[in-house]
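Asker: Following are the structures in question.
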Structure I
Amino acid sequence: MISSGPVEDRLAIRELVESYNDAVMRFDAEAWGANWADDGIWALPGTGDGIQGKENIVPMWKNAMSGFDFVGFFASAGPIVVNGNEAHATWYQQEFLHQKDGSRRNVTGRYEDDYVKRDGRWFFRKRQYNIMHSEVTPG
């Protein structure tokens, strides 16, 4: 499937993902949280139906990030499909995680995202993450 919908919306969604990744690499919780809808859902392996609500998502992210000295976080787009004020996209994510204990983890994963456009701006409504491959180097 190829991308569809207005190019300006697809570009705005790409910029949303870029903003998210930039905030991860800078450990900037405020900027990272600003990408989420208030009623967003972050579904990670082991979280069941996911963490619900930005007020729960951001503290969870801060806690997870506290274990890292460095994070490289890079995305490659799959199809982005826009339908009015809603959209869906697939992103392939490459992560380079340097933990404070000296161990390193390289992860390739896939996000299945749902977005919502509110007041002219796109937000993550749901991010469902699945690990495709992971390698760990002990510290």
Structure II
Amino acid sequence: MAPRLRAEHDLLPVELSAIEEQLNSDNRRLTGRNDDHSLVYVLRDEAGRAIGIAAGYSWAGIAELELMWVDEACRGRGHGRKLLDAFVAEAAMRGARRIWVSTHDFQAPDLYEKAGFERTAELAGWPEGHSNIIFCKAIEPQ
């Protein structure tokens, strides 16, 4: 039977994770690097509710910050910088030499620039009327 292509926009997270793990396994095999690990810091309020997160991974001498968020009611208090600094410090301890992050112009590009990240690309029209900005920060492994 030939493979069938079909839209499955509601694919279960467990199946998507299993497929992603197959890709990661291929990447480990092809590069000889099996040091990939999640890198996540969560900021919680007194009730234990997540009010901020910096989440990504480290692998093969790099780190990528994939998700950075602070609850709107808690912004402007330095929480984003605290999360970012913790992420950068952990990446350095893991031996990362660079950290990559993608953000939009309406999110927090100033946060990354103030933390020493450099713009490496800006993709206009993503979404329409805005830009997606790619930042990189070189760090010294510890």
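We did not get these values from a lab; they are worked out from the coordinates using the rules stated. Because the structure is a prediction, the values reported are computed rather than measured. Cβ atoms are built from the backbone, for glycine too; each structure is taken alone.
Asker: Once percent of Cα pairs over 28 Å apart is calculated for all of I, II, which comes out largest?
Answerer: Top value of percent of Cα pairs over 28 Å apart goes to structure II.
Asker: Next up: When distance in nm of label points 7 Å out along Cα→Cβ at positions 83 and 99 is calculated, the result is 4.0; to which of the structures I, II does this value belong?
Answerer: Attributed to the structure labelled I.
Asker: Then there's this: Assign the value 1.07, calculated as Cα Rg over 2.2 N^0.38 Å, for residues 51-122 alone, to the correct structure from I, II.
Answerer: Comparing all candidates, it corresponds to II.
Asker: Given a value of 16.9 for mean count of other Cβ atoms within 10 Å over residues 19-26, point me to the structure among I, II it was derived from.
Answerer: Only one of I, II returns 16.9 for mean count of other Cβ atoms within 10 Å over residues 19-26, namely I.
Asker: Right, another one. Work out which structure the value 2.8 belongs to, where distance in nm of label points 7 Å out along Cα→Cβ at positions 3 and 67 was derived from one of I, II.
Answerer: Comparing all candidates, it corresponds to II.
Asker: OK, next. Using relative contact order in percent (Cα under 8 Å, 6 or more apart) for the comparison, can you identify which of I, II gives the largest number?
Answerer: That would be structure I.
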